[in-house]
Structure I
Amino acid sequence: MNYVKTILITGGAGFIGSNFTKYIYKKYPNYRIVVLDFLTYAGGIDNFESRMMANKERFEFFYGNVCNNDLVDELVAGASIVVHFAAESHVTRSIYDNLIFFETDVLGTHSVANAVSKHKKTVERFIHISTSEVYGTADTDTMIEDEHPLLPMSPYAAAKAGADRLVYSYWTTYNIPAVIVRPFNNYGPNQHLEKLIPRFITSCILNEPLTIHGDGSAQRDWINVKDTCRAIDKIIHEDADKVVGQVINIGSGKSIDIKTIAEIIVKKMKKSKSLITYTDNRPGQVFRHTANIEKAKKLLNWQPKISFEDGLEKTIDWYKNNREWWEKRLWMRKVPIINKDGKKIIH
């Protein structure tokens, strides 16, 4: 079969990456998909369906590091679309083991951007997945892409900010067809257990404490991963003149505090609020994120379709029904935390 497009997805075995890969695979049967992933703790082959893995003509998986320039160049050379998810992506881990974040997030992005620059005659679109963490704490009601300063508050956020600006510089210098996407807090199926919502859900299933850092007043903008996939899909297929060179927030435009999230989850799962416990605030804590999504609405004719209430219900059901997937990842919930005295502790 002659495929209309070949999409290279770096970090495609991770949480958002695997959801996006499956979304594209189901929606576009005439697209060929190539995934590059180093299968660190956050990614897994079991995030893909077996029938998808078996279809070698449409789906090809490469185990490799995004910092491998030769491999990245080879894969980008055969792609018409590049979606770059590959990154180390956990704030807490970046506090005690930060070098790998700069290697993967900055140098890995450098590798991909160089390859795109070399093959820009055949690469139609390069979508770099940044993060809302590059903004730091909101200093306005909502964070507008071209107005809010970048004030990253953790090594992870700093590495992602470096990658974000690297891609922007390649667009201005080398005219690569880049679009920078800043997703806010995603949640949904296949999210690893170090992240807040799956950690709270699985804690309820196991009747273990739901540990909140600080007093729980820190707020986040929560967006269902399926809505994020829809937005990236629209960026791929929108006219280049509208989106290339743009930075686009993907969020809900609303914020919910961590304490409320914990209370909602224990209520939905019919558990006692006594499971909710508190510990020291972590270093680099962002106290509020709220997306301004007017640009996404205008450029992409996109807005979230899934309410937090409905999305959370489905996410809880997924973790209830997929214990085999997450039980082998339970160790991910026991990540070291650095307290204010610089001491490693386990929660």
Structure II
Amino acid sequence: MTSLKRRTALAVCAAALLANGVAQAQTAAPAGWPTKPVRLWVPSPAGTAPDIVARVMGDKLSKLWGQPVIVENRPGAGGNIGLGAIKSGTQDDHTFAFVPASVLTLTPYMFKSTQVDVVRDFVPVALVAEGPMMMAVNATSAMNTVADVIAQARKSPDTFVVTSPFIYSVPHLTVEVLAKAAGVPLRSVPYTNSGAAIAAVMNNDAQLIIDGIPPIEPMVKGGKLKAIALFSDGRMANRPQTAAVSETYPGMVVNGWFGIVAPKGTSDKAIERINLDVAKVVREPELTERFDSFGVYAKSMTPAQFGKYWTDDRLRWEKVLQDVGAKPQ
């Protein structure tokens, strides 16, 4: 190889390395964080969906960061106990809350006095996943569509009972949203938990249940319940056989979701790093499959986009709570 050719080849290699370096610099997350174990406080009991999702995701993040991700359960008072502990603790850029939608959207309106104001005291970090509500009936029911459900409710308003878990929960308020859209009163009976609400439909003490996918789907697969529809924006890719309520009532979309928030004052560097890395790990095939088994789907947003998503959902439920005359506890 001549001297000119060698210089040309070296120049080409150098340019390629430089271009690759620039591309990596443009996509790499901020360096220098984390410098110690990261704590994810979950304001829900161990073994619940938020806890399981947090642990599955936390395991992936710990391998990516080279630091342990410690999941701590602090349930109680609609999430206020856990969020209060974070607020009053040391602000160290390594402590965050992994929360279900209800903690950020319903709790602020349902407690008369609390040491936490989620809007004032916490900032959005990352949306992790969302999952639509589902409606189902007894497997032997003659109802097969949303239209069938509404027709039966209109025909027998005094005896058509809709169950859901917990008063003023997302599933319970979804019943109210559906009733308003359909223009038919729905006799809503919230139970103390999902199991009791499901049992009521299985025993024909109620005609319909609205809840998240995780508690209902095993009963559908077991032949005890029949899925009617999902409150999703169109049919779900992994559940194409299940209709969407929005096919009958356009815009009728109700999701539960999980997100990460940080105490106000957390550095932008830490928030940016978590946001980028959460978006990366939740789309890995292994996590996608695990999430699907929980009835949730990975969804990523920038912190600003997640902030708007959170605000819009909070204001939506504020209006519904006002409409049903909900009183803070």
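Values quoted throughout were computed directly from the atomic coordinates according to the rules given, and no laboratory measurement underlies them. The shown structure was predicted, so the numbers you read here are calculated from the model rather than taken from an experiment. Cβ atoms are built from the backbone, for glycine too; each structure is taken alone.
The maximum of FRET efficiency 1/(1 + (r/R0)^6) of positions 67 and 107 (r between Cβ atoms, R0 = 25 Å, to 0.05) over structures I, II, that is, the highest value, falls on I. Source structure of the calculated read-out (distance in nm of label points 7 Å out along Cα→Cβ at positions 195 and 251, 1.6) within I, II: I.
When Kirkwood radius over Cα pairs in Å is calculated for each of structures I, II, structure II comes out greatest.
Figure out for me which of the structures I, II the number 93 belongs to, where volume of the Cα convex hull per residue in Å³, for residues 115-162 alone was derived from the coordinates.
Working: I: 93; II: 186.
Of the options listed, only I reproduces it.
Given structures I, II, which gives the highest value for relative contact order in percent (Cα under 8 Å, 6 or more apart)?
II
Quick check: -11000 is what I get for helix-only ellipticity at 222 nm (-39500 (n - 2.57) for each DSSP H run of 4 or more, over all residues; to 500), calculated from one of I, II. Which structure matches? For helix-only ellipticity at 222 nm (-39500 (n - 2.57) for each DSSP H run of 4 or more, over all residues; to 500), the value -11000 is produced by structure I.
Can you tell which of I, II yields 0.20 when FRET efficiency 1/(1 + (r/R0)^6) of positions 59 and 235 (r between Cβ atoms, R0 = 25 Å, to 0.05) is derived from it? Could you put the intermediate results ahead of the total?
Working: I: 0.70; II: 0.20.
Source structure for this number: II.
Given 11.6 as the derived value for mean count of other Cβ atoms within 10 Å over residues 51-58, which of the supplied structures I, II does it correspond to? The correct label is I.
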